[in-house]
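Following are the structures in question.
Derivation of every value follows stated rules applied to the coordinates shown; laboratory data play no part. If you're wondering where the values come from, they're calculated on a predicted model, not measured in any experiment. Cβ atoms are built from the backbone, for glycine too; each structure is taken alone.
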Structure 1
Amino acid sequence: MIKNKLIYMRAALAIFLLPASSSLCTATASAKDKNSDKIASTWRETKQRLPLFVRFPSLAEKIAYMPLGLLPTPLDNCAALAQKLQTETLLIKRDDLSGELFGGNKVRKLEFLLSEACARGAEHVVTWGTPGSPHTTATAIYCHNLKLPCTCMYLPSPKLSVNEHNAQLTKAHQAIEETYRGFGHREQALYKKNKEFREQTGKSLYFIPEGGSDVLGALGFVNAVCELTEQLKAQQAPFPDYIYLLSGSSGSAAGFLAGLDLLHIKTTPVIVALAPDKYPHQQQDKIEKLYAEIMAYVMHLDLRIHTCKTPQNTVLYNHGFSRASDNQLQATAITTQDLCKKITSYSLDPIFSTRLWTAFLLDCNAELLQNKRVLLWNTGSLTTIKN
């Protein structure tokens, strides 16, 4: 069903972005036009209900948006597990279920990035990363379903078995894949590619940065905080004391921290790094720089919205950022997977969910979370084991 809707996305979005005075239908409209008009009307309703725009209606007039994922994602209350681990409550935000086509945290970012691409009339998307990464794979899939050509530019990287399935999905969705020997070589090729495309079409390529981690992409996680707030209110549950969130390219973490402060929420975010820093505080500085850019962008759109220059919550960067901490997470990964199968009936993917849960269980073991309300923002594969 979702795939059928996506076939008409670009045509419907063009209608969606027309001024109110434009005629949407004619007496001789084709069946496809009528279907596109119906989808565009549905999107308007979806945009009006989007938690970000419900909370900040003025932003809806200035930010392009179309639904790609299956949002809101479930918020599971794991009362029995909380009792075992001696936390007051344990919630799991199931962002592994964020998309029928491809889930995880990238879908939230692409909803804003690809809608902006279509709003600008983009004819070709270019992004970069590593072969089989969730970002390049998700971008290839959702571009393909929007009938939008996509090029993925890679640098040499070791082949990982966990990325093979993603790499196959990227090929199956007809992305153009190119590998370059280094950053300089890729940048030269990018400049040349854009110049030739502009000469041929009169338009520039639409660039999406690695991980989708710019201001627009990060808005997906500002919206995520608004979504979580609505769900907690519906469940009549207080906001968690600690929230565990993975960070690779910084966009999810920066957007999440900005969302907390835009909604004046007090909590303790625990950011878990996917890879250690090459230099001290490298990722933290990147997250906080993007946080400031998000706030400046929101202030530019509406001066009435209260913004901040730096995160107002105490953010913990305790897991995975240093080489020593990274080694500890890797050394404990197998133990985490075995323990989760025994006490949770969940099977964790070997990278994303395992890393998040390892950091959480280490803190439980250190008795840092006793009688605390905890939320895990799960973006990796989390499979329920059938007994």
Structure 2
Amino acid sequence: MSSPAPQPNRGSETKRTPLHDWHLALGAKMVPFAGTLLPISYPSGIVAEHRHCRDAAALFDVSHMGQLHLHGDGASAALEGLVPADIVSLAPGQMRYTLLTDDSGGILDDLIVTRTEDGLALVVNAARKAQDLAHLESALPAAIAIEPLEDRALIALQGPAAAAIMAEHAPRAGALDFMAAAALRIVGTDVTVSRAGYTGEDGFEISLAAGDAVSVAQALLDHPSAAPAGLGARDSLRLEAGLCLYGHDIDSTTTPVEAGLAWTIAKRRRRGRGFPGAARILRQISDGAPRRRLGLRPDGAQIAREGAVVRDRDGAEIGRVTSGGYGPSLAGPVAMGYVARDAAVAGRPVTLSIRGKAVSATLAALPFVPHRYHGA
């Protein structure tokens, strides 16, 4: 079963989320990930948690993610100078998935930006929190205040039953569009609810004060359609949905075009440029990138892990796997990775080098499981 690999502590104390003891009471197996102890699974197991998310609703603790708030005159225009998305046009409550890029067109991180009444809320990857904060502090004007929200928790309710569960506590949540957010109340607690997630399913992410995390999480879990899920299921769900994990499928060596994320680059930004790496990224949009992120379906039961070499029929190396694991919805192994442009054709047979053995596989279009976002 694929799951994000536990990360070494690197000399700093491993953090605990506000839900740590609650996870233990539920029987969670805890592992360090990006400097924080998180549940990788509960007694029901990863496959059951995965399937429950696809069939009903799963509750995830994602409090390890970085939450930031930007405010000050010109904050939107200033942030737009660091990403290829249209940030200036965001209305209050609107959200946008975007990328921090470097001068060579590489991806420094992927993040969610939400317009608030008094600025911008950012959710960044756990492993990149410190780097992103330093990057923002060095690149944004001094007039823009950057506030790390260290006292906030973040939980995610994902799956086809999520909307009905949320409606019992916050009826307005069901009226939210995909990639929209609003300030609501759950069990008497002020929260910010966004209709978004990382599973390919309809769902919600809930940002709230750390001290309120247990009461809100338990209220949601009390619904008969809800069950807890950990990092293992989160990883297999996002892999089936063809979603990137930073540090594996995207990083500073990959461009948005290679990663299949050119859709994140707004039309207005393509004309005006004005973001780091624009020359290379826009050239790849017009001329094509040298490689392309694709899915892979290994034959049999062998799982292709990150780093496995992809070869054509003649044995020539044409790419490498970046993520791989077991896909419970497909009852077999799935993977994704980068393949040379001339060979990147869905349906093409290839071989994978797995533990010194050549395993036959087929290149596949992404996602493996269709997205079921609200309104999609």
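Couple of notes before you dig in:
- If mean count of other Cβ atoms within 10 Å over residues 67-74 is computed and equals 16.9, the structure in 1, 2: 2
- Structure from which 137 was derived, volume of the Cα convex hull per residue in Å³, options 1, 2: 2
- With distance in nm of label points 7 Å out along Cα→Cβ at positions 75 and 347 derived as 4.9, matching label from 1, 2: 2
- Source structure (of 1, 2) for P(r) over Cα pairs in 5 Å bins from 0, in percent, for residues 123-210 alone, computed value 3, 15, 25, 24, 19, 10, 3, 1, 0: 1
- Read-out helix-only ellipticity at 222 nm (-39500 (n - 2.57) for each DSSP H run of 4 or more, over all residues; to 500), computed value -15500, structure in 1, 2: 1
- Structure responsible for 24.2, with mean count of other Cβ atoms within 10 Å over residues 139-146 calculated and labels 1, 2 on offer: 1
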